[in-house]
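These are the structures, in structure tokens.
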Structure P
Amino acid sequence: MTGRVLITGASGFVGRALVRALADAGTPVRAATRNRGAATFAPGVETVAVLDYRQPVDWAPLLAGVDAVVHLAGIAHIGSGIDEATYDRVVHAATAELVAACSKVNVRRFILMSSVRAQSGPSADHVLTEADAPRPSEAYGRAKLKAEVAVRSGSVDWTIFRPTMVYGPGAKGNLASLQRLSDTPWPLPLAAFTGRRSLVNLDNLIRAVAFALAAPVTARQTYLVADPAPVTLPEIVSALRQGLGRSPRLFPLPTWAFEAPLKLIGREDVWQRLGGSLVVDPGKLIAAGWRPDTDTHGALTRMARSEEG
């Protein structure tokens, strides 16, 4: 039985869904958000404000009576214009301070939402497992990896998740861009893209967190989190277009027509995300008892349909 859970980043894409799922299951939730005025949660959810993770936070009053912490807060997306010091402060140092505060009180479990980018760059030449040595390729991933080290150094039992790209209604970033592109009548020159990528359905990620809160077997473990079956870019667009009531309308154009100009302008990272593969094996978490929905195509279609409505 899980007692009160503090969720940081509660008004974000993952946070809102997690607050709703835990509250619906009868778990007492304290939702910490920097955007308290815009956050609307179910009756009974306690909402508290955390103004700025760029400055030290007084965590003591937020942790009073808390049994577990799910730390989602941070910088959600890799973006230009954010320097390494900012990533380190918001992603790493704030996490280390929260872990230290948890170690002083009776917090039973600390769950960190890290990222696959703590382990890999935007593409990998083999299927990743937790046994692979972490090799982050940019400031965001390095800060996430340092946050993981801070969590492991604390005295509270922890679970670390490294999710792949998360999709679901309200998704932002690259998935939102793909959905906007899919919601056009134009034929798209993407049929020749064969790189495979692991995604994780928001509902599957929420199930993983709920599972870790309840399952002692997940203590002091790090898990990659993804839907079991990776997908190609054409498969993603086809699923989205199906949900939008459109035919796929994909045709092949040699991938070098995308690769060469992107590399010429110094955006090889964009090419790796677009044309490369990033596949992870979620077998460790499944073996522990996590039971994900395996229908990625159907979930992408439902996401697009819900956004249209």
Structure Q
Amino acid sequence: MASRIIEFFGYSPCDPSEAAEDARRRFRCPFIDAPCQKTLSDKLISGACTLEPKGGGPVICCPYRLYAEEYKVLGDVARKAFGENCDLHPGHQAAENPAIPDRHRIAVFGKRWGKELRLPTRGRSGAYFVDWVLARLDDQGQLAEFVAVEVQSIDTTGNYRGERAAYLRGEIQEAMSTAGFNWENVNKRILPQLIYKGHVLRRERLCKSGLFFICPTPVYLKIRERLGGNLLDYIPQSGALTLMWYDIGQPGPDGHMRGLHLEGTFTTTIDQVALAFTSPSNLPDANVYETALKAELGGIPAKR
């Protein structure tokens, strides 16, 4: 699949502004204000935030891109789970900060928020760890309830090294790269992990709104395609899975990054997802293997 990089270290790869050039020179991610965390197979720093396939729309390929605008996605989750007027605090500091009337005090546990949550391990397995935990505290600073949050983009296949190298040299790259997207990871990794972690969390009495999943819009569309269109809509509750999908905004002037927009929210249950995953409804016609075999054996082209 042919594609091109449209966001490189946070900016258009052809952006000549001082901010964009500084980010490229220092291999800096402006979304988390830290060195770029995305690497290629040989540990080379990638810098690619978003790719655009030929004939398609943008696809965010780095999860840190979803942390733009000072982790606005976490605020979106907090409001969905706990209501309006949420104040987010690094987890280890939240109880020390005074309660404010008519506002929810939320302790955030995750990378770059001071401290990650320590969980007991089961052997060497960390399969039930999640990216973020948002915990609502009561007026006395005690745990009232919490939700877990997973953040995923999509892995790439193919190669965009030549395009990347050209942009770092300051050249405008006209040719498309061969990079594509590993959509099979939706089936192999993303959905099985969500089902497993959702079942773990439904056993937590204070996880009252379930698991939240943040992803780019194309990933959400692939999930719905895989699960079919029969998932029932629920309100956030124990055992729920809430999907929230995002897209980047339109290009702006040089020196400005594209926005990040919440495109939609859908809540169902882990049971609904597990049933749809193991009993897919979007199957091909019956006897497709037989038809293809007979066509090959008889020299008759198979119907496509």
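Throughout, read-outs are computed from the coordinates displayed, never taken from laboratory work. What you are looking at is a predicted structure, and each value in this text was computed from that prediction instead of being measured. Cβ atoms are built from the backbone, for glycine too; each structure is taken alone.
Give the label, chosen from P, Q, of the structure having the highest value of mean projected area of the Cα convex hull in nm², for residues 95-182 alone.
Result for mean projected area of the Cα convex hull in nm², for residues 95-182 alone over P, Q: largest is Q.
A follow-up question, please. For the read-out Cα extents along the principal axes in Å, a value of 76, 54, 38 was computed from one structure; give its label from P, Q.
Of the structures listed, the value fits Q.
Comparing structures P, Q by mean count of other Cβ atoms within 10 Å over residues 55-62, which one has the largest value?
With respect to mean count of other Cβ atoms within 10 Å over residues 55-62, the highest-scoring structure among P, Q is Q.
Here is a follow-up. One of P, Q was used to compute helix-only ellipticity at 222 nm (-39500 (n - 2.57) for each DSSP H run of 4 or more, over all residues; to 500), and the result was -11000. Which label is that? Don't jump to the answer; show the numbers that get you there.
On the way: P: -11000; Q: -7500.
Going label by label, the one that fits is P.
Rank structures P, Q by distance in nm of label points 7 Å out along Cα→Cβ at positions 87 and 151 and report only the one at the top, that is, the highest.
Looking at the calculated values, the largest one is Q.
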